[in-house]
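The following blocks contain the structures, represented as structure tokens.
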Structure 1
Amino acid sequence: MTTDYVIRRALAEELPTLVAIEHEAGLRFDAIPVINELSEVATSLETFQKAQRDGEVWVAATTSDATPIGFAYTDVIDGALHLEELDVLSAWGRRGIGRALVETVVADARARKLSAVTLTTFRDVAWNAPYYVSLGFRVLERHELTPGLVKLLAYEDVRGLPEKLRVVMRRDV
């Protein structure tokens with residue numbers, strides 16, 4: 001099967017586009033009453049720049065003109081590759097791009113000899129926790145959280161993502 005996109009490391013000049021992709025992807029939450037009232041929690045350009053320099057940002061880009069249409073941004077937390085953000089433009093949705101980005105992150109974790117890929121996401125949003133379960137992730141119980149993941153949940157809570165709506169997930173590699 002041929003695709004009309006490729007996945008590769010992000011280029012520095014593409015980072016402002018990733019900010020726009022994240023914003024557009026966040027608009028999907030406007031239809032969910034409990035979530036649309038939350039403050040918008042977005043990744044800063046400076047955060048993307050550091051992550052890109054560290055090789056922690058992957059993009060899905062069109063094969064026709066190399067325009068980014070989605071991305072995955074990661075970091076290492078307690079020996080696991082943590083998927084900080086995954087977004088695909090809605091016009092490109094439902095084509096397996098998100099899945100391909102996740103599999104790229106999993107392959108990166110494996111190549112780096114990390115134990116797993118972890119993430120935090122909304123518990124009850126169809127394209128969040130249930131989607132990641134379909135990709136082989138499982139919800140971690142509170143006692144399974146590493147110190148870094150506990151700290152991350154607290155940080156997200158302060159930034160406007162209530163812990164009671166979130167789950168931490170893990171996929172061993």
Structure 2
Amino acid sequence: MPTGLTLLAFALFFLGDWNDWKWEHAALRFCFPAGFLALAASAALSVGRAKPFSGAARAVCALLGLVSLALLVYTLFFALPAGDAYVRQADKRPVCTSGVYALCRHPGVWWLFFLYLSLRGALGVPLPAGLLATALNVLLVLFEDRAVFPARLAGYEAYRRTTPFLIPTGASLRAAFSRSIQP
């Protein structure tokens with residue numbers, strides 16, 4: 001059941017991106033929040049399917065999981081203007097090049113990976129569940145990076161030339177923590 005929900009979640013994310021890219025149907029804007037809920041439900045149903053760590057290691061994993069979740073929520077809902085990202089989908093929106101989006105073009109992949117890794121130790125979510133979600137997420141961001149974002153975000157081609165895809169560099173780390181970068 002959790003694997004099916006993970007697959008459903010990413011199918012909804014893909015459908016939502018395809019809609020944003022090609023169709024622009026207002027009725028399909030539910031795909032992203034529905035996918036988010038399906039992924040959360042999949043993770044919740046996976047709790048306890050593996051043996052969690054104990055003692056201090058479990059506490060550290062729980063803390064790292066909370067940090068990863070906070071970074072994921074921040075990256076998806078607050079680092080970008082929510083109205084631009086999720087409401088006015090028909091408009092060509094400006095690309096965000098500062099903060100977490102200066103680290104790499106898809107920092108949410110890292111936060112989701114670390115969240116699942118932390119859930120393994122803190123709550124016993126099996127490692128394959130996190131690997132599946134991460135692999136599907138990488139496939140999704142490849143599609144976004146090559147098709148959706150160049151078509152929907154103004155300045156994305158220039159952003160691709162200056163910001164790494166997934167692996168931060170020294171320059172991108174400096175840019176992410178620099179106050180002089182403008183959105």
Structure 3
Amino acid sequence: MKTVILSLKFFLFFTILLGVFYPLLITGIAQSLFPSKANGSLIYKNNRLIGSELIGQSFDSVIYFSSRPSVISYNPLPSGASNYGLTNAVLKNQVTTRKEQFIAFNGLDTPSPLPSEMLFSSASGVDPHISPEAALLQVKRIASGRNLNDEQTKNLEQAVGVFTEAPQLWVLGEKRVNVLLLNLYIDSIQ
């Protein structure tokens with residue numbers, strides 16, 4: 001009986017310590033040191049919530065950079081991928097269709113190798129980034145859609161470079177561009 005009572009006391013102690021105090025402490029530290037990140041890295045424009053730096057969105061207009069495909073329509077609640085294997089016929093058809101659509105939508109001359117993130121959906125379905133190469137392939141379409149002159153088009157290419165993020169800790173991941181932040185920037189300069 002003593003062992004059961006002692007076990008219950010330990011259970012209650014650690015439940016309160018790790019289930020109440022520790023989360024409150026970590027939440028307090030995060031809110032005081034990194035309030036924007038602790039609240040989801042939300043982005044507001046004219047006092048209106050337009051998105052998060054951490055969640056991808058659909059941009060179908062010719063005047064915006066396109067995000068990578070999402071099998072869950074960029075909805076973070078059922079976050080996930082299709083889980084099709086590379087030999088699956090459905091995935092092969094999706095990749096072929098996405099490649100044709102990307103080439104046609106961006107007015108590319110040759111079906112050269114495209115960055116994989118524009119052909120395959122992300123594992124989470126809400127990845128907000130594309131590679132700088134994928135962004136640069138879209139510059140011609142956006143410049144045409146926005147009626148940009150040659151100098152403005154060069155500025156748009158430079159903006160891709162400015163918004164290119166390095167790998168985390170210089171070794172984790174690849175260079176990437178946040179599509180929402182880049183689209184907000186090009187809206188602000190025109």
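Every number here is computed from the coordinates shown, using simple stated rules; none is lab data. A quick note: this is a predicted structure, and the numbers were derived from the prediction, not measured. Cβ atoms are built from the backbone, for glycine too; each structure is taken alone.
If log10 I(q)/I(0) by the Debye sum over Cα atoms at q = 0.12, 0.13, 0.14, 0.15 Å⁻¹ computes to -0.52, -0.62, -0.73, -0.85, which of 1, 2, 3 did it come from? Let's see the in-between values first.
Values: 1: -0.52, -0.62, -0.73, -0.85; 2: -0.60, -0.70, -0.80, -0.91; 3: -0.71, -0.80, -0.89, -0.99.
Comparing all candidates, it corresponds to 1.
Right, here's the next one. Upon calculation of semi-axes √(5λ) of the Cα gyration tensor in Å, for residues 46-133 alone from the atomic coordinates, which of the structures 1, 2, 3 produces 20, 18, 12?
So the calculation was done on 1.
Work out distance in nm of label points 7 Å out along Cα→Cβ at positions 6 and 102 for each of structures 1, 2, 3, then name the structure with the largest result.
Working: 1: 2.5; 2: 3.4; 3: 6.2.
Between 1, 2, 3, the highest calculated value is found for 3.
From which structure (1, 2, 3) was helix-only ellipticity at 222 nm (-39500 (n - 2.57) for each DSSP H run of 4 or more, over all residues; to 500) calculated, if the value obtained is -18500?
That value comes from structure 2.
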